[in-house]
Each structure stands twice: as structure tokens, then as C-alpha cells.
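Undergrad: Structures follow.
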Structure P
Amino acid sequence: MVALPDWAQRVGTLRKELGLKQVQFAAKFGVTQAAISRWESGAKEPSAENYIRMGNMAAKPGCFWFLEKAGVDVTRLRRLFLEEKAGT
């Protein structure tokens, strides 16, 4: 059995954490349930735009992974998150 790519596992985990079925998750991206199935099976990687959408859906600090995958420099966001978490 071939291991799934990290991104496929993370997409599936996010969907499950949000408590959504594939068809519900698909509606958030304007794609079909089959597209979500392909993402989660590792057959097709989501676009940068969809990674950003996932980053906006994910809880901190997990959101940073999705944003970085889209090519966003999250250095300042991480620092702000850490400051917020520390209460400064």
C-alpha cells in the first residue's frame, strides 16, 4: 500500500475536524465531491487558492501549513499568533 502524500492526509483531516462530508466540503470550494475525493486520495493536489481557503477554515496554528503550501509567507502571522497566545 502506498502512503498518501502529506497534503492529502491534511485535507482529509481538516474536513473531518470541521465535521463535514465530502459533498459539504466541496460546496465550500465550488468543486464537486469527486474533486474532494481526488484531493484526499492523493490523485490531485488542490490549487493554491484552495489551500488558502483551507487555511482560512483551519484552526490556529494548523492554518499556517495550508497557507505556506499556497506560497504565503506566514512568518509575521506566526509571530502575531505567538504574541497573542502569550498574551502580550
Structure Q
Amino acid sequence: MSKARLSSKGQLTVPAEVRRVLGLTRGDNVVFELRPEGVLLRKAGRARDLIGVIPPLPVDWKTARRKAWAERAGRLEARSSATRTSSSGS
């Protein structure tokens, strides 16, 4: 069991044994997770550590691009129709 003392500034020095087990090095961030039985200290994850956790979706980019362009064309057509209608009704 390792111990640490809280400084007057509210700082803790993480004992060497804990740093070694958690793989903590200078500049790493840690997370304090409140639990009913106490506090869990763990190394904070990085966004790049999540790469590959979720498999990529099978996307047919050609079809997706065509669909997006068709939707955009439809919105532009609707906008121009609304403009023609409002200007001809004046």
C-alpha cells in the first residue's frame, strides 16, 4: 500500500509504485473517479487511444456522394422555385 500527503495547495505526489503500475509519465493526465467505496485513480485516456475500438462502417462512398448531391440539388431547386413564385406574385 502506498501513501501520499496532500500539500497546502491541494496537490498530491503520486507514489513511484503507483506511477509505475499505471504507466504514468511526466505530463500525463489522471482521472479521479468517485465511487461509493472511495476514489479510483486511473490514467486518463486519449482520443487517439480509441482508434480501432469501433470498427469502421461499410460505406459505399460513391452512393453516399450521389445521394448527398441529389439532396442538395433538391434543396436548391425548392429554394429557386420559392423565389420564382414569390417574385411572380408581386
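Here, each number is a calculation from the coordinates, and none is a lab measurement. Because the structure is predicted, anything quoted here is derived from the model rather than measured. Cβ atoms are built from the backbone, for glycine too; each structure is taken alone.
Undergrad: From P, Q, which structure was relative contact order in percent (Cα under 8 Å, 6 or more apart) = 13 calculated on?
TA: Source structure: Q.
Undergrad: By the measure distance in nm of label points 7 Å out along Cα→Cβ at positions 9 and 73, tell me the structure among P, Q with the highest figure.
TA: Largest one: structure Q.
Undergrad: When FRET efficiency 1/(1 + (r/R0)^6) of positions 41 and 65 (r between Cβ atoms, R0 = 25 Å, to 0.05) is computed for each of P, Q, which one produces 0.00?
TA: Q
Undergrad: Out of P, Q, which structure matches 19.6 when Kirkwood radius over Cα pairs in Å is calculated?
TA: Working through the options, I get structure Q.
Undergrad: If helix-only ellipticity at 222 nm (-39500 (n - 2.57) for each DSSP H run of 4 or more, over all residues; to 500) is computed to be -19000, which of P, Q is the source?
TA: Of the structures listed, the value fits P.
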